[in-house]
1. FRET efficiency 1/(1 + (r/R0)^6) of positions 70 and 86 (r between Cβ atoms, R0 = 30 Å, to 0.05) computed as 1.00: which structure among 1, 2?
2. To test your reading of the models, identify which of 1, 2 gives 66, 42, 31 for Cα extents along the principal axes in Å when calculated.
3. Starting from the value 2.3: which structure in 1, 2 was distance in nm of label points 7 Å out along Cα→Cβ at positions 38 and 174 calculated from?
4. Quick check on the output: 0 is helix-only ellipticity at 222 nm (-39500 (n - 2.57) for each DSSP H run of 4 or more, over all residues; to 500), derived from one of 1, 2. Which one produced it?
5. If relative contact order in percent (Cα under 8 Å, 6 or more apart) is computed to be 9, which of 1, 2 is the source?
6. Give the label, chosen from 1, 2, of the structure having the highest value of FRET efficiency 1/(1 + (r/R0)^6) of positions 14 and 102 (r between Cβ atoms, R0 = 25 Å, to 0.05).
7. Kindly point out which one of 1, 2 the value 7.1 was derived from, the read-out being mean projected area of the Cα convex hull in nm², for residues 30-149 alone.
Structure 1
Amino acid sequence: MNTPLSSTHIIVTGDLVASRTLEAAEFDAAQQALRDGAETLTHWLGRPCLLARHRGDGWQLAVPCPAGAPPLAPLRVALVMRAALARAGDRIESRMALATGPAEIPEDGDLNRASGPAFITSGQLLDQLKSGGEMADAAGGAAGAATSLADHISRGWTQAQARSVFPMLAPDRPTQDTVAAQLGISRQAVRQALNAAGFPAIARALAQLEAPP
């Protein structure tokens, strides 16, 4: 019997923008990008980050926040997904609604049967988002403000910028030399892409959001 387990999660509810205008290859690339984002978060955090299709062109991601683990900003999670989508194609973007709180997820990990306040809040917030690839955090306050500003900055990421930003969003950030070697480009090209993407300011914001209280 799959009894739901209740614990604190970051829930991201999203839907692809103008999905009907995407070609089949672009839509498939978007779905693969979402899977890549979830799998990368799982690898970085060492705990399962679950992804599910939701409401047709929608999707949901659940990232557990176990007691005693280092603080994780929902904004970092959202930016990982945004970078994954942006590097997959210039026309691929998604709205994202973030909420953190109790979530009940069946033992088999089926998010379509999950419940709890975090899922409800995230879903309700998504319904309130109107423009393009808008991203918002239900927590409001400093987290909400940082998310709104990061949304404005990151919505303009090019594929090249997103490719450099994506690995740099790891909680244990690699060096620019490492990223350059992985991408087969120069360190200068990585630095230029990160600066153009506004990453230095985003990195400082994430560090402050994740600082221990």
Structure 2
Amino acid sequence: MTVTETTPLIDPSADVDPRAEVGAGTRVWHLAQVREDARLGRDCVVGRGAYVGPGVRVGDRCKLQNQALVYEPAVLEDGVFVGPAVVLTNDEFPRAVTLDGRLKSADDWDAVGVTLREGASIGARAVCVAPVVVGRWALVAAGAVVVADVPDFALVVGVPARQIGWVGHAGVRLEADPDDLPGGWRCPRTGRRYVGSPSGLVPVDPPVDPPVDPPVDPRCA
């Protein structure tokens, strides 16, 4: 295993191949497996029993929750969340055997990967069927099966997954805001505004700090 400036935290029960790269501050928990040539960025979390396949690329500050299965050659950009028991597939035409009945080997099929763009979140037990691309800051609901590309900031649910709305950087569903911004959307938590683009939505306001909760009246505590 190649380590960077700060040695990552690797649980003794985890199986991290010596050829994998694990970034500074990354934590790999109990019974997780990180295969050869995988690259994990800085400050990531790989949960109990998670699997990261050979050559998978994971950016900085990503979270792979317990039992998540990330098959090669998946690419996860910075800030991606992969919920418990999520599966990112890699075989468009899965078969155990070849046409002549032999057990398939790595040379008998071409792996295709799922791509999760910056900030995307995949809910628990969802399945992303390769080679789909989930857009920046999009949200895939728990249990969904994604078989088509997901636009930036889109909210998709169901089997097969379909879009039912939009979410902002905070992960909260956006509200239509046509009076203030024609065709626009607003985050009810942060007030940040978004408008449509060819790839989905784009923010029109700079990043904002989350609102501060008002002090609690001690008479109501």
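1. The read-out comes from structure 2.
2. That value comes from structure 2.
3. 1
4. 2
5. This value belongs to structure 2.
6. Max of FRET efficiency 1/(1 + (r/R0)^6) of positions 14 and 102 (r between Cβ atoms, R0 = 25 Å, to 0.05): 1.
7. Among 1, 2, the structure yielding 7.1 for mean projected area of the Cα convex hull in nm², for residues 30-149 alone is 2.
No lab work stands behind these numbers, since they all come straight from the coordinates. Since the structure is predicted, the reported quantities are computational estimates derived from the model, not experimental observations. Cβ atoms are built from the backbone, for glycine too; each structure is taken alone.
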